[in-house]
Structure P
Amino acid sequence: MHTTFTHRYAKAIYVTGIAFCLVPGISPALALGVGIVFGLIGINPWPRYSAQASKILLQSAVVGLGFGLPLQQVWTVGRASFGVTLAGILLTLGLGIMFGRMLHIPKHTSLLVACGTAICGGSAIAAIAPTIQAEDDESAIALATVFTLNAVALVLFPVVGHLLHMGQNQFGTWAGMAIHDTSSVVGAAASYGNAALEHATTVKLTRALWIVPVAFAASSLNRSKSRTRIPMFILLFIAAAAIHTLLPQAQPVWSWISTSAKQLLVLSLFFVGTALTRELLRKVGPRTFIQGTALWLCISGLTLLGIQGGLI
């Protein structure tokens, strides 16, 4: 009876959820939460289209946020976080591979979880999977693991940040370095404050640039012909910041675009949440989930200690 009811009214309920997320003032965390509820109870009549919409909206939102930032700020934050980001990625990859061996997880699955945690969540997994000839089920398990932890991070990080009375830039650095996907980074940071959002976005995109060299290294080691390019939305984000700097007289326009981008972000997180289905959770094996959780907790904790201790 419940299944029949859900199927009959799924489209109307789903559209209502979309409209709800377009209301000004709805937080990213709330939009994600509503989406997760929809996904878990099976209210997503257009799963393929919502996945595409989530990706397009998120990337558009990131580019829109670039219009609200001067290029000098992007350069300063990116340059300052470059070395720490590289160290964090190398540490994460090393720990991830070690945990995978300890838990006897298949090599490709373990490496994909490590790369997803170290660099850019699902984007890193999608980029690196073909370079190591990973099977579809290996990619699916890694994606499900990272995606589940993303949802937890988006809700948990702002709570911890407020409990520790972290500053906006401190929280932005922590979120940008320790949360997997760009969607959850900007979602958590947006919940914390505008300054945190701007800082976290730049740190995260600096981190995401490492997709290219890591994928190239994986391709070379596996003698794969697959190639990886810099995600276009990162380049467009930098271009948007450059336009902001070159045309400061258009500040009201850039402010409007940036505000609209934040609303797009809220809607994209609703779509992200609806992708967390019971079928997806069943793909996450206990050992892989333990690997992903242990790795994420280690990196989050070490990053937090470094920030609180003034080392980062």
Structure Q
Amino acid sequence: MAKRKINNYALLSGYDYFVPNISQLFILLAFIILGVVLGNLVTLALSLIPGMGQDAMMIVSYPLMFIPAMIYAKSRSRNMSIGGEGLKLDSRTFSPLSLSKCILLAIGGAVAMWFFSDPLGRLLPEPGEMIKQLLESMTQGNMILNFISVCIFAPFFEEWLCRGMVLRGLLGSNVKPAWAIVISALFFALIHMNPWQALPAFVIGSMMGYVYYRTGSLKLTMLMHFTNNFLSLVLSNIDALKDVESWAEVLPAPSYWALVALSVLVAAVVIVCFSRIPASPTGGLEKRKALIEQ
């Protein structure tokens, strides 16, 4: 069989021929764990440098968490391009909606989920001092370094893994779309490794999973992820709001619950609008498989 031409230097399309099955998803998880170990070792080494801040260490160690898994996936994609079926990691299945409408809907959905997760977070006990310091280290400090880590690196690497690999792999393995979306959202929640981030991560992860299922656009879910993290980063650096743990502390009860109700309404509108994009029982995979042959 002839080897199909793939761009080994492309950020996303170089993974088109690796659609991980269930066992390969566990292998990816093992490589992620290896990456976490490497990242922690680098963080430990950097902490020995006088004056090295947590934000500077994060921008170096965070990408290392994903690099082993990305190398493995890229290698598998290259090998499987010989006679194997591909499934685009990032496509543009927007019709009958336009790209601009999808962008606006994606941003609106991300903002709605950001507000909707607020009352859910109030169900959790107050985090301990260590968790508080961890969360503050990701949003307070050098604004530029935190922006790169939180708003650039996190949307790119986490969407590649959770939607591009996990959700796409589950859909490619003929797991029912609803279950695939829920499982990928749970995986997204678990990699945050604490419930105070995991709960809102599951909420927005479910929305991002649905958008990816309908559109196949990883860039669209990266935009949603960016929107969510950017809001958290900006508001946590406003002096009047940095110590606020819930909007209920800022808004009177009627206004607070009206905002929550509005977020639910917006989320419903976003889901209904994206549902207009036709999806086959396997999640629009036929269209995305056809695209890779073009």
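Just a few scattered comments:
- When relative contact order in percent (Cα under 8 Å, 6 or more apart) is calculated for each of P, Q, the greatest value falls to P.
- Value 3.2, calculated as distance in nm of label points 7 Å out along Cα→Cβ at positions 59 and 107, assigned to which of P, Q: P
- With Cα extents along the principal axes in Å derived as 56, 53, 43, matching label from P, Q: P
- Structure responsible for -26000, with helix-only ellipticity at 222 nm (-39500 (n - 2.57) for each DSSP H run of 4 or more, over all residues; to 500) calculated and labels P, Q on offer: P
Throughout, read-outs are computed from the coordinates displayed, never taken from laboratory work. Predicted, not measured: the structure shown is a model, and the values here were computed from it. Cβ atoms are built from the backbone, for glycine too; each structure is taken alone.
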